[in-house]
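Some structures are shown below for you to check.
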Structure 1
Amino acid sequence: MGTSAMKNDKGFTLLELLFVLLVLSVVSVIVLPSLFQTLAKQEAKHFFQLFESDAFLTQNKSLYTPTNDRILMDRHHYVISGDGKVLIRNYPNDLDLTSEKIRIRFSLSGTIVEPTTYRFISQSGVYKVIFPFGKGRFYLEES
């Protein structure tokens, strides 16, 4: 029997392994950027839900307690202060506030004292947080 010493039928050839690696790298180049963009959008969505909860809590405290609660907006975080407590909430990494440093306060009747619009910029788009006149909370415009 003339069998060669190099013949091995139990494994893959180098060419087959390189082809599989090529296919995997092409798929990862196509899929990974969209996954990161989806993650950034979900982080922004979660942030604005948390911000809405904090604004609602501040509004309710101004209605039912005689404290001077407020939210102070800064470029990379916001601060909730009141009752002698301070809580700092950071924005997601790719989200930046472009508006000036302004505070959010509610009167004793629950209306916003200084109606304004905050503009946030991220890689996935521009978000406008609008605090209108009246007792309503803010609403979000996404573009």
Structure 2
Amino acid sequence: MDTRVITEIAEYFESELNYNIPPMTPFIGKNFNVTRAGIHADGILKNEEIYNIFDTDKLLNRPVKIAISNTSGTSGIAHWINTNFHLKCEACVNKNDPVVEAVYNWVNEQYNEGRVTVITDEELERETLRFMQEIGNAEEEL
């Protein structure tokens, strides 16, 4: 049996039937299999089996996700970038990548200015793409 169809059915319900799946719904909710702790993100990067009891990417076509906040650290941001942009193996960024460090600094600025909510995926994507372009342009100039 192909269990990945569970995710496909959920996506169909949302996109075609305009049904809002509650975020905490097991297996299909937006916040299923999301961690907010930087130490967990670091562990996931090093050995996912320690923090994830089953391979949700293989079983549900849903990798572990990281919600970025002031506690995510560079490991959380690296994992978010790799997952969000579907980077695999050699293309993956690590926590020392200049883009990861730039996004991490941007996230810290948000919380130093008084933010108390989690950074949204849309914000992270926008800022990551901006830093990728800025850092890429700076490297080309060298």
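What follows draws every value from the coordinates through simple rules; no lab data is involved. All values derive from a computational prediction rather than experimental measurement. Cβ atoms are built from the backbone, for glycine too; each structure is taken alone.
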- Item | Structure (1, 2) behind the derived value -17500 of helix-only ellipticity at 222 nm (-39500 (n - 2.57) for each DSSP H run of 4 or more, over all residues; to 500) | 2
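By the measure FRET efficiency 1/(1 + (r/R0)^6) of positions 50 and 122 (r between Cβ atoms, R0 = 35 Å, to 0.05), tell me the structure among 1, 2 with the highest figure.
1
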- Which entry (1, 2) yields the derived value 2.6 for distance in nm of label points 7 Å out along Cα→Cβ at positions 90 and 114: 1
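With Cα extents along the principal axes in Å derived from the coordinates and found to be 99, 30, 21, which of 1, 2 does the value describe?
Working: 1: 99, 30, 21; 2: 52, 33, 28.
Attributed to the structure labelled 1.
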- For structures 1, 2, which has the highest computed value of distance in nm of label points 7 Å out along Cα→Cβ at positions 34 and 82? 1
- When you work out distance in nm of label points 7 Å out along Cα→Cβ at positions 74 and 106 for each of the structures 1, 2, which one comes out largest? 1
